[in-house]
Structure I
Amino acid sequence: MIFLLVILSLNFFFAKFVSTSVLKNVCYAYMLGAIMLSVPRSFKLGTGFMLPVQLISISVLLSVFLAQISWKQDITYFSSTIPYLLWIVFFYLLHIRFPIAKLEKIVFFYGWLYIILFMYQYTHSSVVYFGFREEFAEDRGVIRILFPGAGVFLLAYYIALNKVMDKSKYRWLFALFILCGITVTVLQVTKQSIAILLLITLFHLLRTVSLGKKILVMLLAGALIYGTLHSNNPISRGIIESQRDNVQQGNQNIRILASEYFVNDFSPNLLSRIFGNGYPNLKSNYGKFITILEDNYGYFLTDVGVVGMYAMFGVLPIVAYLIIFYKGLRMRIPPEYQYLKYYLFNLLATCLTSDSIFSISFILTNVFVLYSLQVLYEEKQTTSLMKV
């Protein structure tokens with residue numbers, strides 16, 4: 001069930017053939033089934049990461065009614081919110097004690113599938129097979145393809161990074177995944193993603209070497225990056241020009257303007273300022289207003305990270321994520337699970353400029369990471385009690 005839930009929650013990486021066929025209804029029905037199976041397990045009080053997940057789940061449920069109250073969005077558009085309720089699957093995983101090792105294998109499989117499908121789309125960019133665009137245009141020096149479903153790719157990358165140093169017969173496969181993963185990230189030409197991925201990769205590979213070697217490798221890496229950025233290839237030129245534009249815009253940067261609008265002027269009443277406005281269905285008047293903001297002003301909820309989450313779901317998920325980041329990044333975990341912290345740090349580093357903390361492309365992998373941390377937390381608590 002969990003294996004199929006990953007691909008169905010992503011609508012087969014949001015393939016065009018799914019969005020125009022009965023398969024889309026199958027995906028939503030399957031997700032709803034998983035949610036209904038999980039709901040009875042979600043009322044249990046507990047420590048660790050249970051409360052944050054409950055807060056996020058409650059905020060998503062409340063948002064359905066807030067969209068109706070504040071924007072007159074018909075309650076029948078509830079189906080649009082189904083993917084965002086997958087947070088509740090956390091409690092089903094906890095109930096059945098799904099093995100972390102199996103989650104790793106599932107994520108790694110879909111991580112490879114992500115890379116294969118991305119490369120296929122990249123080499124056939126004249127036709128859009130995956131995602132929401134009608135066509136791919138040249139941007140930052142290349143045909144830029146932001147492939148959907150990046151959550152499984154990132155988590156798989158950090159799993160591979162964590163295991164590449166293990167004395168295993170599959171070590172070569174992890175190394176190959178890292179090389180392919182870096183290539184895919186660079187080809188998507190997102191400055192922040194490239195920087196974070198390389199930073200975490202260097203940190204992990206250098207964590208056990210001497211200070212002198214760390215300095216030497218960092219200097220070599222810096223020289224390599226500098227040389228690449230000034231090599232006059234299309235990707236390098238696109239990255240440099242994009243950074244120059246951002247610096248020149250200053251306070252007029254579109255993300256800053258959008259954030260100010262969604263915080264100060266978007267919500268029509270106090271209730272929505274606290275509990276959110278709900279997820280906009282594009283067929284409703286609320287959804288059409290969001291489309292106007294995107295088309296006429298360039299204000300995208302998905303581009304302003306935590307502000308976009310606040311606009312839709314209110315303050316509860318913000319409180320939840322503060323707890324998650326605080327507990328998750330401070331928590332001591334065994335070295336073989338260090339990839340969980342890398343993924344969590346990635347979420348924190350991108351939470352202001354991307355939708356990784358609430359996107360459908362990330363929700364299920366966010367759940368997997370928090371579930372794994374919860375299991376490790378409970379095991380640690382049990383061990384402490386046994387020692388007493």
Structure II
Amino acid sequence: MVIESKGLNESNIRANSTEKRSVAIVVPGKATGGVKQVTVKLIKGLKLEGFHVKTIVLRGNTLPLIISDLKNVKTLREYDAVIYIGSIPWPSHALIHNYTKTILFVHGFVKYEQLNTIKREKLRAKVGAVLQLGLWDFFRGTNKIDLYICHSLTSCEANKIHRNFILLPQFVFPEDVKFYSRYRREVLRLDNDKVKVVTYTSFAISPRLLTQHDVIRLMRRVSRRARNKDIELVLIDPKNEKNITKRWDNLVVRFTGFMPRNNFLRLLAEADLYLEICIDEELGLASIDSALVGTPIAKLTHSKFVERQDYEDEIIWSSSPTRLINILVDYVNNKDYWRSYYAKRLHEFLIKRRNWNYIKVPLISFIRSS
């Protein structure tokens with residue numbers, strides 16, 4: 001079951017604490033991209049709540065990571081709670097379970113993504129994925145995890161987590177909303193006719209994500225119906241090693257690789273639209289970044305996940321590809337109006353539904369509990 005927060009708020013969470021609690025964050029050295037960003041934000045949030053937070057980074061690949069993890073057992077027993085980042089329950093959690101609270105932060109669809117690594121990646125990555133799948137299956141069966149954290153209900157269900165979990169969607173801090181608005185203020189829009197769309201693909205291969213082919217096909221259909229508009233699609237692929245540009249009539253697709261965060265935020269602020277590739281209810285980290293800099297979000301949501309969304313008209317979305325294309329054509333043709341319309345609603349959405357003070361309650365109350 002999901003651990004709820006009925007009757008709890010920020011004031012009585014603090015009232016429940018009579019001493020400063022300590023939390024260890026165990027991070028595999030390979031943590032990159034969204035996992036890394038979420039870890040940084042989680043650490044900041046816990047520190048804001050008055051916790052003493054220690055980050056413990058595991059070194060090496062899978063086998064060295066296990067050895068590195070086991071060396072920390074004695075140290076981890078001294079903390080009030082230990083949060084394992086990166087989905088894999090490292091062996092130390094089973095050895096500290098009787099001494100402290102053990103928490104596993106699960107990202108994405110673990111088994112599906114690891115199986116895809118085994119099928120598609122190089123030998124070294126395959127071996128690591130096999131070992132991590134073994135850890136996942138074995139330690140899930142030992143029931144030594146006290147609490148699971150998922151970004152969405154769908155993520156929990158896909159990983160067969162049906163009890164003792166909380167949801168921690170992508171979030172922002174109150175000061176972020178003000179700070180990142182500077183990117184929007186600094187942008188000079190010189191070409192009002194050109195429409196720039198940005199999307200960010202993932203390291204993971206998952207059924208919950210649109211592929212590059214899906215995104216390009218979607219935007220080609222939009223561009224065919226908006227012939228009087230030049231559309232540029234910037235497709236960021238963190239695995240891409242070289243930049244390529246392709247053109248289909250009035251649609252230009254620019255493939256680019258990883259870029260520094262500051263550059264990415266500026267690109268988002270210059271864009272007219274960010275296209276979210278997740279088809280369940282989740283909004284990824286890049287969508288939250290887009291909302292922070294005032295750029296609207298478009299999203300295709302599978303019909304079975306629609307009722308799980310915590311947003312309505314704050315973003316452009318549909319469960320029908322044809323319907324979404326119709327909406328996007330209208331957006332492209334009237335972007336000056338619709339951009340400001342959705343930017344305002346996104347700002348309200350961040351403040352009301354995705355700020356740290358709103359989403360933190362279940363996690364903080366669990367750590368504070370006796």
Structure III
Amino acid sequence: MINIVTAFTEEVDEIEDGIAELLEQIDIGSLKKNNVGFITCHIDFVQSGFINELSKRLPFNIVGMTTMASANKYGLSIYALSLSVFTSDDVIFETVMTEPLSVTDYRENIKSAYSGACQKLPGDPSFILTIIPHIREVSGSVLHKCFDEICGGIPFWGSISTNLDASFDLCTTFFNDNISECGFAMVLMHGPVDPEFIVISLPTRNISKNRGQITDSEGCLLKTVNGIPAQEYFNKLGIIVLEESPVATPVMVYYEGSIDPVALAIYAVNDDGSFMCGGEMTKGAYVTIGEITTGGIISSTTEGLDRVRKTGKTGGALFLPCVGRFLMLTPNNKDELTLIKNRMEEGDFIPFTAGYSGGELCPVRDESGILRNRFHNFTFIACVF
């Protein structure tokens with residue numbers, strides 16, 4: 001069994017004061033035998049040396065990433081650090097981060113780090129918390145698929161690192177004082193881990209009922225739907241994907257055997273009418289288009305929080321919704337995190353932490369009930385212990 005203990009600070013300039021604030025909230029003496037920390041924070045906490053010093057002061061390993069904003073019961077802010085401590089007597093944690101990944105060696109580095117960490121465990125991991133770096137030359141979807149193959153489909157949940165805006169500059173991951181813009185960090189968990197995964201992209205009312213079948217694709221490239229170029233297919237339905245801002249239009253993918261769709265971004269509309277998308281476009285899957293609205297974001301978050309409560313689990317919850325949701329709520333950017341904080345503090349309190357993701361990693365059950373690791377965009381995801 002895993003329990004989560006959280007801490008929060010906005011004090012980045014006076015490092016000693018910030019660390020003291022965190023330690024007061026954690027009460028290290030009350031933790032169980034095995035512990036590991038997960039951090040989401042503003043980039044200033046990395047650049048100031050705060051993370052380096054904190055890693056020296058904590059009696060357990062930490063992994064983390066920069067993000068747009070963070071929240072837990074102690075606060076909510078863009079300029080903050082949120083620490084979640086996973087604590088357990090019967091779950092063993094093994095933490096590792098790869099060497100910096102590049103387009104030529106990412107598979108070898110991920111495989112080496114993962115296999116080395118596995119060898120330190122008494123058996124296979126039950127679950128993996130993952131933080132994937134943002135690398136322009138290698139898409140998050142490619143890294144996700146690569147890791148799914150390497151770990152043999154063991155459920156993993158997490159995020160691509162992000163930062164303060166949509167440019168995705170200085171997105172950082174870290175493992176203790178090892179800080180990198182290209183490192184893939186992971187926490188392997190062995191033992192009785194039984195997380196519940198919550199995935200909600202858009203409300204049903206915001207998803208077109210017209211579905212076409214992918215008839216030609218290559219990786220993340222959606223070439224044809226129902227035998228014609230993707231752009232032409234959607235144009236015939238009266239759905240216009242703007243070439244100057246295609247990312248504003250989610251493509252909803254119904255993978256074979258899946259009940260619920262996966263939302264993925266369209267990054268580019270090519271001259272031949274094909275779409276370069278944020279995730280894998282599997283031939284034979286069905287696709288349609290969704291619409292993102294502020295009302296839809298809040299509605300999907302509300303539904304997700306209801307599902308978290310219905311799990312009946314009380315060990316703690318992690319939330320890493322898409323950073324695009326934060327940006328699209330402008331000027332009321334904090335509305336989603338405020339909703340999470342307020343709802344999680346109602347009634348029987350469940351420890352929680354929330355940040356924002358540059359690409360959501362969350363398993364989805366297929367029609368037979370088997371968990372399949374999936375990559376998402378625009379999506380609210382939660383992991384409940």
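Given a computed value of 4.2 for distance in nm of label points 7 Å out along Cα→Cβ at positions 164 and 204, which structure among I, II, III does it belong to?
Working: I: 0.7; II: 2.2; III: 4.2.
Structure of origin is III.
Of structures I, II, III, which gives -21000 when helix-only ellipticity at 222 nm (-39500 (n - 2.57) for each DSSP H run of 4 or more, over all residues; to 500) is computed from the coordinates?
Source structure for this number: I.
Assuming 25 is relative contact order in percent (Cα under 8 Å, 6 or more apart) as calculated from a single structure, say which of I, II, III it is.
Working: I: 25; II: 16; III: 20.
It traces back to I.
None of the figures in this text is laboratory data; all of them are computed from the coordinates on show. Just so we're clear, the structure is a prediction, and the values are computed from it rather than from any experiment. Cβ atoms are built from the backbone, for glycine too; each structure is taken alone.
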